[in-house]
Structure I
Amino acid sequence: MIPMHSPIRIDGVEIVLIDDLVISHLTQNLESHLMPIESLDDELPLYVERRQIDALSEMHPGLPIYGLWQVFIASERVPQEAGLYQICTDLEPHPTRYLMRESDGAYSGRLTGDTLLDLSSPHSKNSEPVALSEEIESLRLPEQPIQTLQQQHNQRLQVRHRNLMLMGFMLLTSIFAGFAADRILHHQHTQQLQLATLLKEQNQALQNSLRQLNAQGRIEVIDQSRRLQQLMILAHHAQPIELPPTSLLADEQMNAIIRAPSPVVPLGLPVHTHTIQPDASLHISW
């Protein structure tokens, strides 16, 4: 005899078993007060009464609720062959539950004597019912218990809340990434402007020196195009960089500091020496 509508331990879990119905062809009249539940046998669709599942959920808060036939199907106790199968419960006045499996469908209900109840009209059974094993120790539970409509609604709200939180986090991450990229680009642009200003000032100083030397007749025109080309290569391939304030195009040897992440020696620059400093900057001379 299977205890119903009261706490029972199955598969190591304390649960409550509820009357469920197997109905292959659901009428519109029944659909209004029945709720479908999970069945591991596609040929045995299961339903429970909405009011009954709500009442049991309030009576036993916190305990998972499963259907009687749902558990027997999950435990592979219901044969695949057509026939009349029965289970004895402790519910009165009609404790026996039956499941009629036929070639064109299946239905369940209460069995009293030779009469099948819970049909559109009582029917006398045509075959001898087969009693299913009621050993509770070997029963197995489906993965998910039955949820009331309110529990399903609350679960949907939780999923929606999690999705909104995830979307908010992704939006904040995008905003932060955009702000960080803007700051990095602004910093690089500022450094490029500073380098251009330094080169412009040095060029102006050289022009002034050339004019003075030329006026004194002490100048031999020197082609500085090679040095300018080297500085353009450096400025194009290595950012950010620093040049010593005293650097002059006429210097026999020039120096620079490259502070870019993972700095490398620019291609096309005839570097004599290069040294990685403790602060990860690269010092080069050419």
Structure II
Amino acid sequence: MDYDKKTLKISAKIAAGALSESGKLDPESAKETVVFLKTVYNGISPLREQEDFVKDAFKAAGRITAAACEEMEDPEGETAAKFFKIVYEGILPIAKEEDFDDDVFKYVSKITAAACEEMEEPDEEKAAEAAEFFKAVYSGLLEEEAEEISEEEKTVCNGKYIVKETASGIKFSLAAGNNQIIGVSEIYSSRAAMEKGIESVRKNAPTANLEDLTAEPVVPATCPKFEIYNDKAGEFRFRLKARNGEIILASEGYKTKASCENGIESVRKNAPAEIAE
């Protein structure tokens, strides 16, 4: 069998969880382990071929399933493979979100795995419960992490989002109080997707990090972040990236870096703006 190393590694962790209470080290238990590992591997391997495969969700499902397997009576691994799939598919929507936070995701996978260690009779129903538990903890931690914009800051903001239909879709621009455009979005296929993009700017811009790609040396910053860079004409521009690295707003060209930095501060200030209908 032509094994995929990463899938095999996850399968081995799950098998290790199942064997942690057995205490048997003999040829017969070794044969059972091989059967278990192959069954899990063959069961979860197709998930990696899916178009929407997400590595972080795959790892988290492996950790959670391995913990659940410590209490799972499953000599052939079929229940473990089903458990993994249900957990993976249940938490996948979180990992695909635009504002996905991989650090919080990792912490929650550890918490959920610990909770699964004492789970009674792990089965498909329990797997669904584990996924719901994961989502609830993740959402709760993300809410705590997000910094609320104060009422004072909202009062100061006098910008607006301007929505424009194009031949290929719909986009938005963020304008300052003087009606100057300070950032433009990509083109979205639907109004709903465009509004989600605006919400992402509102959420990420005020506290986003700053990475200056024109500096020597460049100091890397984690997303969400503003990136300052030089365009082909040698002018300074910035782009705002969400937590998943997707560009959600881009600027015009500035003659000086100072002007570009002022543009970033204007985006921070005006991000809470409403849509001008």
Structure III
Amino acid sequence: MILDFNKNEDIPRINLYKKSKGIMLAKKWLPELNQVEKFYLIDSLEDWRKVEEEFPPEMMTVRCDCPRGLDAKLPSGETFERARVPEYIKKVKSKVPDAVIILEKMKDGSNERIHTQGGVNLEMNIGKVMRLEYVGPSFDARELCAAKAAHEAWVIPWEDVPFMKDSAIRKYKVGEISHVDYIQTARERLHFLFDAYPNQRAEILRTMPTEFKGMDIRVFRDIRDKVVFPLWEKSENLLRDGLNNFIVEINIMQDGRLVPMEMAVQERFKEKREHER
């Protein structure tokens, strides 16, 4: 099985899978921010051999998924050299035989995981409240969607969302991590990055901040202007699509690009957090 998100006839089958549907929703509702150039859903090493030459040898994003309705604990997605994909496929299939593999070719620089400005989980409960969680540089939304860390958080009443100014970064803040707890999350992130990039340990250590300084106001403005406001304006259409309460998982690249990785209903993320504990 090879399903391609650039083929309209494959979309209904792609949407039968949990994470894959979230990727399709992000592409649909935030098209201006889409950084995915190529997306295949495969279920075997044989499928991989048919498409591997379409992906860059240096770096690619590989994730795994399972059909909606199947309760399974899946390995985390990874970004690494193309040569490691067969190993990843074997690991996934050994744990969950019915799992499928998501292959993504991202635009240059948009799958970076060491040099980042952080990650965001944006939860919109239409008509009620918006919640924003953030992790800082050298992190990404992985920690947020797995409930491993949140360095800063804000809660904004729905009626105030379209009037957010720069002052909202202080006015609506509900929490910030302590230095001691930040150091613990940094240690855990280092172990994750060391495993993903074993030949870049020195670079990872140089890059990881030793303290958390809060979200940069420029990042806050971009999230507000390029994600929050556009989704708020589409709220009636989102409701018609059954999306009254959803989360958008966003990575923030070093150059400031926002990369929506997934958009899904809250139950999907609750399930994911429970599996990754």
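What follows draws every value from the coordinates through simple rules; no lab data is involved. Nothing here was measured: the structure is a model prediction, and the numbers come from that model. Cβ atoms are built from the backbone, for glycine too; each structure is taken alone.
Suppose distance in nm of label points 7 Å out along Cα→Cβ at positions 41 and 65 works out to 0.4; of I, II, III, which structure was it derived from?
The value was obtained from structure III.
When semi-axes √(5λ) of the Cα gyration tensor in Å is computed for each of I, II, III, which one produces 47, 19, 17?
Of the structures listed, the value fits II.
Could you tell me which structure in I, II, III was used to calculate helix-only ellipticity at 222 nm (-39500 (n - 2.57) for each DSSP H run of 4 or more, over all residues; to 500) as -9000?
Corresponding structure: III.
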